[in-house]
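Derivation of every value follows stated rules applied to the coordinates shown; laboratory data play no part. Just so you know, these numbers come straight off a predicted model, no measurement behind them. Cβ atoms are built from the backbone, for glycine too; each structure is taken alone.
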Structure I
Amino acid sequence: MKATYYLIFLLLTSNIILGQKYLNYSNDSLKINSTFLKETITLNLHLPETYRYAAATTKYPITIIFDSQHQRVYPQIIHSIDLLTSESQMPETIIIGIPFNRNNRHYLTSNQKIKGDILSGIERMEKFLFEELLPLLKKQYRTNDFTIVTGHSRSAFLVNYLITKRSHQINTAIALSGFFSNKPLSIQQFKAYISDEYNFPHLVNYYFSAGTTTEENTYLTEDTDLSNYLTNHKTATNFKGHFFETKNTNHMTNYWVSFPPFLMDCFSDYNLILDNWFYHKLKGKTITNPIEEFKSDLKNVSIKLGFKVNPNLTHLFSLASHYGYEKKDYNTAINFLKLGQKYYPDYPDFELDFIEYYKLLNNSQMVDFHKQQYTNKILSRKDISNADKEKLLQNLIKE
C-alpha cells in the first residue's frame, strides 16, 4: 500500500503544480493552410505527457477525433483517453481534434460539390486527411504508422466512407451513431467492400455503436443490419467488426459513452501487461530476469497490435515500486527506471526515484548525481515559469 501511495504522488506531482487542463496530455492547437480545404484550419492538438522528454526513436500512434467543436462532449473524450492512458489501459497517443462548423459540416461529409469543382466535400476532406494532415504529422512529430479515426453521426458517416477509400492507411475506425444511406456510400457498397480480402492487407478493427432511445432509432436500425451481416456472412480476414448497442443513450451521449470501451477493447493486450504481472507473474515462480521479461511482453503486444508500443509510465513506476519497496530489490527497481530512460531520457521524475533507491543503497555519490540531473532537467524546461521550477525543486531542498 505504501508503494501504491508513493506511485500516485509521484505521477501527480509535476502536473498538479502546473495545473494543466488534462493530466497526461497537452491542450494545444495546430494551424494548417490546407490546399484541399481551401482555407487555414485550426485543429486541436494533444501531445502525451512523455512526448517532450522522449528519445528520437520513441514514436506514437495517431488518434483523429472528428467534431472537436463540441465544447461539452469533446473534452469528455479527451479526459477518457487521459484516464485510460494513466491507468495503462492504452498506450500514449498523439491526438488530433478536427472541428467543423455549421457551414462546412454537411459539405465536408457528403457528396455535395461547389459549383465548378471536380471534387466533392467529402473527397476534399479525405485528401486533406491522408495527403496533407498525416504526412505533416509524420514529418513534424514523432508518429508511427498506426492510425485511429473516430466520428459521430455525420462524421461517423465520414469514417465509414474513409474505410472504403483508405483501409490500407487506417488501423482502427470508430463510428458512433453512424449511418450509410447517403451518397457517395450505401450499406450495400460498405458490405461488399469489407467482404473483399484485397481491401485489407493488414488488420483493421471497426467499432460501431448506437443508442436505444427513439432519437437513435435510425442509426440503430442501420447498425443492427450491418451487425447481422457480420454475423451471417464471411468478411475479409483482416476486417474485424465490433458492434455495441448502448442502452438508454441519446444521440450526443452515445458519442463519449461508447468511445472508452472501444479503446479498451482495441488495446486490451496492452492493458493486460500490468494486470498479468501483478496478478499472475509476481504471484508465481521467481522471475529470473524481470527486465527482459517485461521487454518480451512489450514485443509480443507490439506484434499483436501491429506497431512498436512504448512502456507506459505506470508500467515503469509500478514495477520499480514493487521490486524496490516490496521486494527490497533496489537494483531491479533501478533497472526498470533505466529502461524507462531509454524511451524518455529527459523525463525528470525518474530522477526522484533514483534518488530514493540510491539512498536505500547508501550510495551518496549516485544520490548527488541524480539530484543534479533532476535540477538540470527542471531548469531546462521551457514550458513552465521560473516560479513553477522553484516549486518543483523544493522536492530536493526538503531532503
Structure II
Amino acid sequence: MKTNLSALALGLTLAFGAGTSMAASSSIVIDQPGSLNTATAQQENSHLGNNTATINQQGNRNTGTIGQDGNVSFANAVINELPGANRNTSSITQVDNGNGAQGHITNWGSRNTGSITQSNVGAPAGSDPGVYGLIYQNGNSNTGTISQQDGTKLVATINANSYGGYGSDNNASITQVGSYQTATIEQNGATNGNAIIDQSAQFNPSQGYNTASITDTGDHDSSSITQVGSNLPKTATIDQSGARHTADIYQRGSMETATVIQSGFGNTANVSQVGSYNDANVTQSGALNTAHVDQSGAVLQANVIQSGSLEAAFITQGGKGHIANVTQSGFLELAVVNQSGNGAGIIQTANVMQSGNLNAAYVSQSSTTVSGVATVTQSGNGNVATAIQM
C-alpha cells in the first residue's frame, strides 16, 4: 500500500485596494496499522500558516517519509513507529523554511533507521523560534541520524531518558553547522553503542555557542564529540558508567571546556584541545582506566582524578600558561605530565598527588623562557617520583 499526499498552500489577496494575507495552516495525517507500507507526506512553498505532517505506522518493514520545503512559517513533522514496529525506515527533511522547524521520530522496536535533515531553517537570530530535531528509540540495532545546517538555535536530541533509551548495538549521530547549537545523545542501559556529535564552525561566527553531551550506561560503548569553530564558548561532556567504554573529545578554538566522567573498569578517555583559555577534566573510578589529555595554546588547565588500581594518566601541554593536576588513589597508578612552551613571565605548573602503594609519577617541564613549578606528593610504600626541568 502506498499513500502520497501533497499540500500546496497558496496566499489569497483581497480585492478592493490593499491586499491582506489570510492566515491559515496546512496539515497531513497518515495512519497505517499494517506491514510493508509506504507513506509520503510533502508540503512545499506554503505562504500561509504553520505546516504540520504526521505519519503513524504500526507493523514491520514500513517506510515513512516527510518533506517540508520552502515554507514561510513554522514546519512540524512527526513520524511514530509504534510498539512492535521493527525494520522500519523513517525520514524527515526540512529545507528553506522561514520561521523554524521541528522534526520528531519515535522508534519503538528493533533494527529501525531514523534520520532528520534540517537545512537553512529559521529566521534571523532573536526572532527565530528555533530548529529542533528529536529521535527517540527503544530497542536494539537502531540507527538515529540528525543533520542540522545553516541555522540558529539548533537543538538535536537522540534517545531521551523519558522514552527509555534501552537497547544494544545502537548507533546515534548528530551533525550541526550553525550558531547557538545544543546536541544531546543518551544511550542508557545499552551495550556496544556508538554515539557521535560533530559541531562545526558557526553559521554566524560573531555570536553563539556549542554545547554537546553524551551519556552512556552499559558496556563496550564508544562516544565521540568534535567541536570546531571561532572564539566562542564550547562545552563537551561525556558521562559513561560500566566497562570498556571509549570517550573522545576534540575541540579547536577558545573558551573550551571538556569533561569526561567514567566509572567501571577498562575505560579510555582521550581529550584534545587546540586554542586558548581551555579546560579539560577527566574523572575515572574503578580499575584499568586510562586518561590522555593533549592541549596546545595559551592559558590551559588539565585535571585528572582517578581512584582504583592499575590506572594511568597522561597530560601533554604545549604553549604558555599551563596548569596540570593529577590526583590518584589506589595502587599501581601511573601519572605522566609533559609541559613545554615559551613566553616571558609565563609559569608552567604541574601537581601530582598519589596515595597508595607502588605508584609512579613523572613530570617533565622544558622551556628556555618559561618558569616551571613541579610538585609531587606521594603517600604509601614502593612509590617512584621523577621531576625534570630543562
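Tell me which structure, out of I, II, gives 6 once relative contact order in percent (Cα under 8 Å, 6 or more apart) is calculated. Derived from II, not from the others. Taking distance in nm of label points 7 Å out along Cα→Cβ at positions 157 and 181 from the coordinates of each of I, II, which one would give 2.0? Only one of I, II returns 2.0 for distance in nm of label points 7 Å out along Cα→Cβ at positions 157 and 181, namely II. Ranked by volume of the Cα convex hull per residue in Å³, structures I, II are led by I, which has the greatest value.
A value of 0.30 was derived for FRET efficiency 1/(1 + (r/R0)^6) of positions 109 and 285 (r between Cβ atoms, R0 = 30 Å, to 0.05); which structure in I, II was it taken from? It was calculated from structure II. Consider the structures I, II: one of them gives 0 for helix-only ellipticity at 222 nm (-39500 (n - 2.57) for each DSSP H run of 4 or more, over all residues; to 500) as calculated from the coordinates. Say which. Structure of origin is II.
Once distance in nm of label points 7 Å out along Cα→Cβ at positions 117 and 309 is computed for every structure in I, II, the highest value turns out to be that of II. Comparing mean count of other Cβ atoms within 10 Å over residues 293-300 across structures I, II, the highest figure comes from II.
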